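Okay, got some structures for you below.
Just so it is clear, none of the values below were taken in a lab; they were calculated from the coordinates. Since the structure is predicted, the reported quantities are computational estimates derived from the model, not experimental observations. Cβ atoms are built from the backbone, for glycine too; each structure is taken alone.
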Structure P
Amino acid sequence: MKQILFSLFLFSLIPFVSKSQSPYPVHGLCLAAPQVELVDDFVDFIDNNLAKDGLNLLVLRIDYRYKYSSHPELVGDNPYSKKDIKKLVKVCRKNSIRLIPQINLLGHQSWHSTPGKLLEVYPQFDETPNIQLPENYEWPNTDGLYCKSYCPLHPEVHNVVFDLVDEICDAFETDAFHAGLDEVFYIGHNQCPRCQGKDKAELFAGEVTLIRNHLKEKNRELWIWGDRLIDGKTTGIGLWEGSYNNTHRAIDMIPKDIVICDWHYERPDPTAVLFAAKGLSVVTCPWKNIENALKQEN
């Protein structure tokens, strides 16, 4: 099943093909949640622009920008209240737009020189505790540091993150959750006493499956980015949009009811076919590159 999802990380408008002109059932955006003071403007934008342009899916990357009651210690800067979220729920429901929250799980637990909220509060969850975040970040670097990961085998990490997942899904009144899971460079690291020496594909598949099974208990669907399931070396796609640490073999180990968001920023690589051939539902994500979107379709 091939669908189209435009993936963005900025609050900006993309021209949509109208539903009557397109054979694809999904016309969507993935957006970082705007600043709280822009919520009302965002609601108007959804109602008066996106809905009229044919949008029927909105993935909102909320991460720790919500006033979590289950773990108030993890509330980040400029957090949304439940009232703010309900405004989004209302306008999306009015316009038959499926609203899905995203929290980055496993990877993306830091950015450059700054830890994410989870590792800031719970440093014991760090997969690579001895790799220090530099004062001035540069890539490439000798540590292979892009973003930190949490340890998928830590006995307490899922008690915390699943509380957040459940709470944000309840607030969004949603039947699906986007867990990110992209660009995981640190997994099965030799610094981790629990993960070192273990098969990285099995570790990744285990984490995906654990999240999926937790969501399934409440009849919710798991969505993830697809890059860690692509062999970056063999395809030549590279280590950002494909895996160089052998997690790609997890594609044969994960449940088939997970939705894969197959993103590519620069090249229109036809990897949606790979996921479809494996029996997985897939949405093609060409970012803001309209030319690539058209090439993907052809």
Structure Q
Amino acid sequence: MLPAMVAKPRVAIVGPGRLGSALAIELSRAGYRVPELVCRPASPSGRRARKLARRLHARVSSPRAACLDAEVIWFCVPDREISSAARTLAESGQWRGKTAFHASGALTSAELAALKRKGARVASVHPLMSFVRGAVPSLKGVPFALEGDTGARRIAARIVHDLGGSAFSIPAKNKAAYHAWGAFASPLAVALLVTAEQVAKAAGLSPLQARRKMLPMLQQTLENYRRRGATGSFSGPLVRGDAEIVAKHLEILRPIPAAKEVYLALSRSALRHIPVGQRRKLEKALRD
């Protein structure tokens, strides 16, 4: 059971960048009041924050002049700035009885130790989602990893539920591995696609042509993976045990060494974790 709350707490956002802005918008849609956006007014995000504040009927404050009268303060600054931002804001106002989150996937709630010493409940609350400029993804169905104080996690779970997401707990010692897993799911997946564009160039296609022509197969692959898992969605010469084709691939990739390295690494991973045909021949082709 989620904890009962008389009213939804107000949520202030510290660092309304890509993630912070998306969270503020989705919180507002879910019926949460976002009264304050805290950022450096002269920073590149300052102008965007003022535009967002008008949309949310919020105020924009500098870290030194923040009111912090919301019940929940959510830090969405870059990872390297969380601890220093917490120390700066620890001197602002009363923290006893408040709840502070940060949105880092890699770092633990210990980054908010300065606020915990002031009496705040603290937790790391990270949405497993990609946030890029110009896009505000829906948070419906998005998993949020929670780590920290029990009371803070309970409040976070209620907020995540209202956002349409799903909350799960992760031990502090597993945060780095969790974040590395997320890197494979999005930024490194994009790195793989840009590598594929370089191979398409060798076949005479522009990056734009490659992207457009790859999309149907990519979309079907993701749907297959969703429905059938890795083994049921894996196709191509490795599944068939076609070592001769793999050798041809490696030969044509010789002038694109970065792409060849990626091909070898992913193929070897597939051989370790997915059933394939003619395993010994494939291993020899990858080795040679």
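A value of 33 for percent of Cα pairs over 29 Å apart, for residues 58-225 alone, calculated from one of P, Q, originates in structure Q. Kindly point out which one of P, Q the value 11 was derived from, the read-out being relative contact order in percent (Cα under 8 Å, 6 or more apart). Computing relative contact order in percent (Cα under 8 Å, 6 or more apart) on every structure in P, Q gives 11 only for Q. -7500 is what came out when helix-only ellipticity at 222 nm (-39500 (n - 2.57) for each DSSP H run of 4 or more, over all residues; to 500) was calculated for one structure; which of P, Q is it? Only structure P yields this read-out.
When Cα Rg over 2.2 N^0.38 Å, for residues 194-265 alone is calculated for each of the structures P, Q, the largest result comes from Q. Comparing mean count of other Cβ atoms within 10 Å over residues 26-33 across structures P, Q, the highest figure comes from P. FRET efficiency 1/(1 + (r/R0)^6) of positions 90 and 138 (r between Cβ atoms, R0 = 41 Å, to 0.05) was computed and gave 0.35; which structure, P, Q, did it come from? Of the structures listed, the value fits P.
Identify the structure, out of P, Q, from whose coordinates Kirkwood radius over Cα pairs in Å was calculated to give 21.6. Derived from Q, not from the others.
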